[in-house]
Structures are given as C-alpha cells and as structure tokens.
Structure I
Amino acid sequence: MNYKKFGNTWVISLDSGEEVVEGLCRFCRDNKVLSGTINGIGTTDNAVIGIYDSANRVYKSTMIEGDHEIANITGNISRMENDVYLHIHATLSDGENFTIGGHLTSAVITGSCELFVTAVDAEINRVFNEKTGLYSLKL
C-alpha cells in the first residue's frame, strides 16, 4: 500500500494481493482517520459481497471469483466500540460486462486499486438500532 495526503484527502494505491477492507482498516488506524468517505476503483478475482436480509436481520454473502473490474467502491468510515468501522459497497463487472453489487466484505486486488479517502474532522460513532437490527450512525 502506498498513500499520500492532500489537504484532508488521502490518495491510496493498493497492490496485487492486498485485501481492500483489511488494508483500509489498517490505514485508518495508522493515520488516525476517525470518520470520512471512501471511493475508488480497481480489479479483483476474489471478493465477497452481500445484501442485508431485513426479515432475518443477517447479511447474505456471495463469493465472487474470477477476474472482475471493481467499477465502483463507495462508503464511509465511522467508529464502533472504539475501533474503525467501514461501511463499503462495491459494484463488480465481469468479462461479459455483467455487474453485481452489494455490501463489500472483502476483495483481494489482482492488478491495482485506487482509493480516495476524505477525512471528516469529527468522530462519528455507531449505535445499535433495535428497529433495523443494524448499527446506525449516531448524529
């Protein structure tokens, strides 16, 4: 991972073999990024995405294998239980240009991944929402 800061925005480059979510968590801890936004693009051949099953209050995950463009990564950074919490979604496109998207749990980079993280000068926390079964932003 390489990165450089410009104002309140970090430009991050992940290399082949690096995992996106784990790498971003480590980056945020190391650089004390408490809250912010994430966007980026890249390539993967091993990703896990999911969708929230609101009736059963669980995420249903799907392993996506084979070469895929990461057409979009978008999300936010907040805090939960005194640690980094990433809420990231991704859209993946295969060789036939079919897309699939959802909540990104992990993605191993095959070529490169270019991310922009914009820090917010605040600590935004999450709390459990009984109604939805999710941890929501506490504003």
Structure II
Amino acid sequence: MDHGYQIALRPLCDVLQSEQVDPANVALLRESIVRAGHWLEPIIVERSRGIVMDGNHRFTAALQLGLRRVPCIQLDYSDPRVCVRHWQTGQAFEVARIFTTIARGEIFPYKTTRHAFDPALPVVAIPLESLYA
C-alpha cells in the first residue's frame, strides 16, 4: 500500500512547535507511548523549517520523554495532499501566517489550525529505544 509518504527520523531539536497544547492530553499521550513501547503516529512537519503541521502534543510528549529523534513525515505546504483550515470556522488558513508567527518566535493558541491530509497518514511502529539515540 503506497501512500507516497516517507517516514524520516528527524532530530527533535530540528522540530518547531506551532501551537499550544493541552497538558492533560500530553500526559495521556506520553503514558500511551510508553505503554506501547513504540512510536505509532509520525509527526507531520513542514520540510524546510520543521514546523509542526500536525502533532504538537506528540512533539511535547517526545520532549518530556527525552527522545533525541522522532518519526516525521516531511511535507511542503504546496503539496496537494496538505489542506490547512481554521479550526473553528473551517475557512482556509493563510499559510504565510504560520511562517511569520513561528519566525517571530511565537506559537498559535491551542486548536488554531487544522491540517488535513489526503490520502490518510500511515501508522508506524518504531521501537522507543531507537529514538533515544
């Protein structure tokens, strides 16, 4: 089954959080990752700068777990498989705002953007111990 998505192990220090997170969700996610012993859902990042498109909670959990690398799918905003909308209104979201906000060293409030991917994203099973190195 070729979805055309490539999984890359990207250094966590090369990934940039884009939105605030719910600490309770992060704690639950962190526990489920540890329980599984594997990383199952890649973080989707913008290829050139490493901005998180989808996976801010997973990114924060990885930081808290002390991981060095995380499984990522690296995409460009120009990729036809990527669609970004306002979380509340469903209107198209201006991608330039994402870059300018992150460039200023700021992040968006929780649930500002909603990224959709077509085809659906794959699930992986990467042993946690391989992500500490």
Structure III
Amino acid sequence: MIRSYSELIRLNTFEERYEYLKLKGSVGKSTFGFDRYINQQFYRSAQWKNIRNHVIARDQGLDLAFQGYEIYDRIIIHHMNPMSVEDIEHGDNDILNPEFLICTTHKTHNAIHYGDKNLLALPFVERNLNDTKLW
C-alpha cells in the first residue's frame, strides 16, 4: 500500500490518521543495519533540509498535520512509505516528495513504527474554572 499526504489529510480524526500510517513493526528490527551511515548522510543533505523545512511549514508544525496537536518539541519528518538503502543510492524522487512526508512527534513516530497506540500523546483537555474538586 502506498500512503500519501493527499489521502491522509482527508481523514477526520487523529486516530484515523495514525491507523492509516501505522506499520506494525517490531522493536529491534533493523531498518538500515550496518548501512545506517547512508541514511545519516541523506538526512544531513541540503536537499533533505530544504524539503524538511517545506513540510514543517505546510503542516504548520502539527503532529500528523492535525489541528490541536501542536508540536512543542523536536519535529520528526516521517516517510509515510519506508525508504530503503536502494532508494537513497538510486536517488528515488519519492524520498524527497512532500506527498509522502508528514510531521510527527517522537512518540507518534514510534507509535507508527511499532504499531502501539499506547505510545501516542493524549489529546489536550482544556481546563475550566471549577471543573474539579480537590476533595
């Protein structure tokens, strides 16, 4: 299944967007293994930094581009379709295409990769005067 930004933003809830993106991976499963230096070079490139800034601006710094889920910490740009060493080596245009990238928090990124909804941040609950009692 190819995931895209155009399809993702049509989903009406944060949970639906998470379900659309989750990969059901496992902890400790190697993505790049000994070739990790390849993706680290990619993430330091000027091309990546430019597209990263574009995606952050497009998504307004929101987790999964969803209103009410502002990111106040480091923003991670998630590849909706996992990339491989071959994608980087052969210069696959999709790894730099904003149609396949989305802003996430670290917790949301881990939840997507490990398929664990419990890792997601809880939605903000606005408090009002006198809405709780201390006893």
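A short reminder: the numbers here are calculations on the coordinates, not readings from a lab. Source: prediction; values computed, not measured. Cβ atoms are built from the backbone, for glycine too; each structure is taken alone.
Key figures
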| read-out | value |
| --- | --- |
| Mean projected area of the Cα convex hull in nm² - structure with the largest value, from I, II, III | III |
| Which entry (I, II, III) yields the derived value 2.5 for distance in nm of label points 7 Å out along Cα→Cβ at positions 18 and 50 | I |
